[in-house]
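Taken together, the values in this text are just the output of simple stated rules run on the coordinates, not laboratory data. Owing to the predicted nature of the structure, the values given are computational and were not obtained by experimental measurement. Cβ atoms are built from the backbone, for glycine too; each structure is taken alone.
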Structure P
Amino acid sequence: MIVLGIEGALGEFSAAVAIDGTIVAQTARGGNVALESGLTVIDETLRAAKVRASSLERIAVGNGPGGFTGLRITVAYAKSLAQAWRLPLVAVSSFDTLELGTELARCLCIVTGRPGVISARFRDGDTVARASGPIAEVLGAVLPAPDKRPLAVIGASEGVLAALAEARFIVEARTPLVTPAAAAVALAGARAHPSASAHEVRADYGEAPAAKIPSLTKATPRR
């Protein structure tokens with residue numbers, strides 16, 4: 001399967017092409033590239049992979065949570081290209097992007113939003129909890145009481161690590177195994193089910209605007 005992955009929610013804009021589970025080309029740019037020349041980055045990546053749009057079998061896009069502007073523009077790019085090229089579109093969450101390849105049974109994954117605000121997903125076996133908001137409130141909502149087991153943490157900022165240490169968690173800070181983020185999106189997107197329509201793909205901003213922080217969620221079992 002030939003997949004184009006694009007991602008702009010996690011701090012930089014990146015594109016990657018995966019062919020049968022192998023990344024054959026990837027490009028990552030920082031700054032305002034997602035706004036100014038994201039389509040150029042996508043074109044450069046396809047050329048580097050020696051893949052034409054007509055050869056693609058699907059597009060995968062990181063749909064957040066993450067930075068508002070980069071996420072919004074990237075999802076718009078993906079939906080427009082999927083419709084123009086008549087390709088299935090797959091949405092891949094930032095949490096799945098950051099955790100790809102780690103195969104951790106117990107993990108806290110963090111996506112940073114505005115200063116002091118995060119989105120977090122905690123997994124422990126079949127239990128999954130997610131919340132967005134101020135650091136202390138989110139950690140209190142998704143995490144159980146600390147115990148002697150190390151807690152694997154991916155994507156955390158220094159503020160989150162400091163808060164976990166203060167709460168007496170034994171932290172194992174991990175870094176994403178697959179970079180740039182679009183490479184993880186492309187690989188994960190090859191295995192996921194595409195949306196019935198590109199119109200169904202929505203950006204997951206994680207949090208409400210600054211004037212309104214959403215209610216924190218409680219742990220719920222997987223279905």
Structure Q
Amino acid sequence: MRGHLTLHVGQIASERPLSSLSGFDRGTPIDRYYIERFLGAHSSDVRGRVLEAGDDSYSRKFGGDRITRQDVLHIDDPAATFVGDLGTPGLLPSGAFDCIILTQVLQYVFDVPAAVKQIRDALRPNGVALITVPGVAPISRDQWRDSFYWRFTEPSLTRLLTREFNPANVTVAPFGNVYAASLFLHGAAVEEADRKKLQAVDPALAIVITARAVA
């Protein structure tokens with residue numbers, strides 16, 4: 001395991017990132033540390049018919065045998081249950097899901113308000129959407145680079161969700177701080193971080209914004 005990194009302002013400003021893949025090639029990316037803490041805290045919501053974007057890895061990890069049917073949404077993978085842009089109306093069936101997991105997805109959807117409306121419409125009564133989006137974050141350098149449209153703040157995500165969900169049923173929370181943001185932008189991994197320093201929250205420098213929205 002690598003030791004804790006000591007980063008200096010000059011190094012961050014002048015050197016190339018440690019990773020061009022947000023730390024995936026070095027271990028666990030810093031943003032995933034917060035994403036998994038959020039999903040773990042709400043694992044009881046992952047139940048019944050579950051839709052996850054990208055693949056079903058978090059559904060399996062946090063839902064397990066509480067899941068009765070698993071669906072996957074992907075922009076272009078023909079093996080997914082639903083294939084297409086979440087901002088396209090009618091992509092998902094109405095009132096179908098008990099839980100929708102969208103981790104770091106909405107930044108790749110140009111029409112975010114349409115996507116949020118579709119998420120709300122696709123949930124059954126009392127169904128739950130578990131959403132994470134980037135705050136302070138590098139633009140993707142992989143095949144999704146040209147589709148990385150947005151970064152978010154706590155107020156912007158709150159406003160987007162409360163247009164479609166009852167505000168009393170929406171909880172939005174930031175995660176991260178200047179230490180986490182520095183490591184994340186530099187491409188370091190969780191295994192290289194001092195985890196105690198990851199705990200503090202500075203909304204102005206949050207790297208992940210999370211939301212739990214109940215239909």
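General observations
- At a computed 2.0 (distance in nm of label points 7 Å out along Cα→Cβ at positions 26 and 42), which of P, Q: P
- Label whose coordinates, when helix-only ellipticity at 222 nm (-39500 (n - 2.57) for each DSSP H run of 4 or more, over all residues; to 500) is calculated, return -7000 (choices P, Q): Q
- Identity of the structure behind 1.18 (criterion: Cα Rg over 2.2 N^0.38 Å, for residues 98-193 alone, calculated), options P, Q: Q
- FRET efficiency 1/(1 + (r/R0)^6) of positions 82 and 186 (r between Cβ atoms, R0 = 41 Å, to 0.05) derived as 1.00 - corresponding label from P, Q: P
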